[in-house]
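Have a look at these structures, which come just after this line.
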Structure 1
Amino acid sequence: MIDVSKPSVARMYDYLIDGTDNYPSDREACAKLLEMAPSTRELARINRAFLVRAVRYLAREAGIRRFLDHGSGLPTRPNVHQIARETHPQARVVYVDNDPLVLAHGRVMLEEDLATTAVIEADFRNTDGIFAAPEVAGLLDGEPVAALFVSVLHCIPDSDDPWELVKDVARRLPSGSYMVISQLASDDPVLRDEVTAFMSEITGDRWGRVRSTQEVRRLFDGLELVEHPQPVEVSTWRPDSDLFPRQQTQEWIEFGGVARVP
């Protein structure tokens, strides 16, 4: 049973990028969040655009045909498999999530495309379980894979060690694979604490914390960043044009990049 009386991170994000799969509880939570961090709506849209550009780059220029999307969220066009198939019609994608509404919508979306796309129910912290799933095992036959952690790692606490999680996934990928990582970041400790407390209150164990930019840089340890020597505010990662939307204020940002697994 899906409890729509309580906000969901996935549905809040859906609302911020003008989706339709959200409820009054999600919209009320977003209104409060926007009071604390007015750039939040722009930030969500910028992050979505970064995902599109990163997947398109990996498919077109890096030749990647297989994608593992951790914490994929509600389907929003274009989805990862649709972007990848602009270049590779037989691109294979596995989406991972444990939100009941995400799973329901994802399976409906993909019911006619089960040969090359799948949605599996798993907490993205459960790396052993994810890589043991037959849908994921089918991706890992030696061909490079792109593992996506796009705006999800702030949903897990430090006690679950997101840094080790990223390293663990990278170790399991075939040679020549890639990681796409972005996470909410702020170097304002007051904002970090305020937003983290608010999100923890409304979402419970589905939230970790906003991290500093230095903490996010550590997620890329041992990886070879593409395009930039360090992670960046993601609207600046291969922007489509100089007119591409930017945040008017940057009390917090989506900070990340694309990196190759050595």
Structure 2
Amino acid sequence: MNDVSDERAVPAAGRPGRHVLVLGGTTEARELAAELAAGGPEVRVTSSLAGRVGTPRLPVGEVRIGGFGGSDGLARWLREHAVDALIDATHPFANTISLHAAQAAATAHVPLLVLRRPGWVPGPGDSWHPVDSLDEAAAVLPALGSRIFLTTGRMGLAHFAHLTDLWFLVRSVDAPEAPHPPRMRTLLDRGPFTLDGERALLAGHRIDVLVTKDSGAAATAPKLTAAREAGLPVVLVTRPPAPDGVPTVAGPAEAAEWARRLLS
């Protein structure tokens, strides 16, 4: 069962076990929470979700939803809830919370681990155009095509709002809000996606350019294969680096093992 709370999370006093806070919202974070919870009452896991998705997939264990109020607020939460270990398993592009986590962990003297799935790697036949930001992605689009499949999330559509001559198919979990491109169709959907489904989507909407972030997620990777098969260019926003000096692992099993060794 899930013990869900808002930003006023339940204090740790009187609770059994060593306390692990997982900054989540990803598939890997949910898998990590399940693995830690399966270890028994000696490990208490709390997962924190940002609350940007209307109906998030909840992990097992305790769940809090909402921001901490910056790095100082997170450091205070770590102290008040007697957190013994902090694992940043957020999306690879959640750069702000990752920086706050590094600062808060240092302030509160709590060990920190970053869990980041590996990025995507181009293969033979791929036509990738790496860019460092959504603004750069928007700048290169007019030279590449006119019917864009945009899968960078609903939060960054303002960067493409000035491209009035291009048509966009935007896929997101929740409905986007203005500002956004004027010529746009919204597809509300959540992965995992199939290769056959992505092939049909590209062909059915006559897509000639794919724009995505290097999230590295297997659930959304089929669009890259479909684009390669169709000979489409892919504008790929590269991910920001993890905070300096913080140990990083690639999978939930490694993160769980790190926590067990630390807390044993």
Given a computed value of 1.8 for distance in nm of label points 7 Å out along Cα→Cβ at positions 80 and 168, which structure among 1, 2 does it belong to? 1
Structure from which 3.7 was derived, distance in nm of label points 7 Å out along Cα→Cβ at positions 24 and 192, options 1, 2: 1
Ranked by Cα Rg over 2.2 N^0.38 Å, which of 1, 2 sits at the highest value? 2
Distance in nm of label points 7 Å out along Cα→Cβ at positions 128 and 224 was computed and gave 3.2; which structure, 1, 2, did it come from? 1
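Hey, log10 I(q)/I(0) by the Debye sum over Cα atoms at q = 0.13, 0.26, 0.29 Å⁻¹, for residues 136-199 alone derived from one of 1, 2 reads -0.34, -1.17, -1.34; which structure?
Here the read-out was taken from 2.
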helix-only ellipticity at 222 nm (-39500 (n - 2.57) for each DSSP H run of 4 or more, over all residues; to 500) gets -8500 when computed on, of labels 1, 2, structure 2
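Values in this text are rule-based calculations from the coordinates and carry no lab data. Keep in mind the model is a prediction, meaning the values are calculated, not measured. Cβ atoms are built from the backbone, for glycine too; each structure is taken alone.
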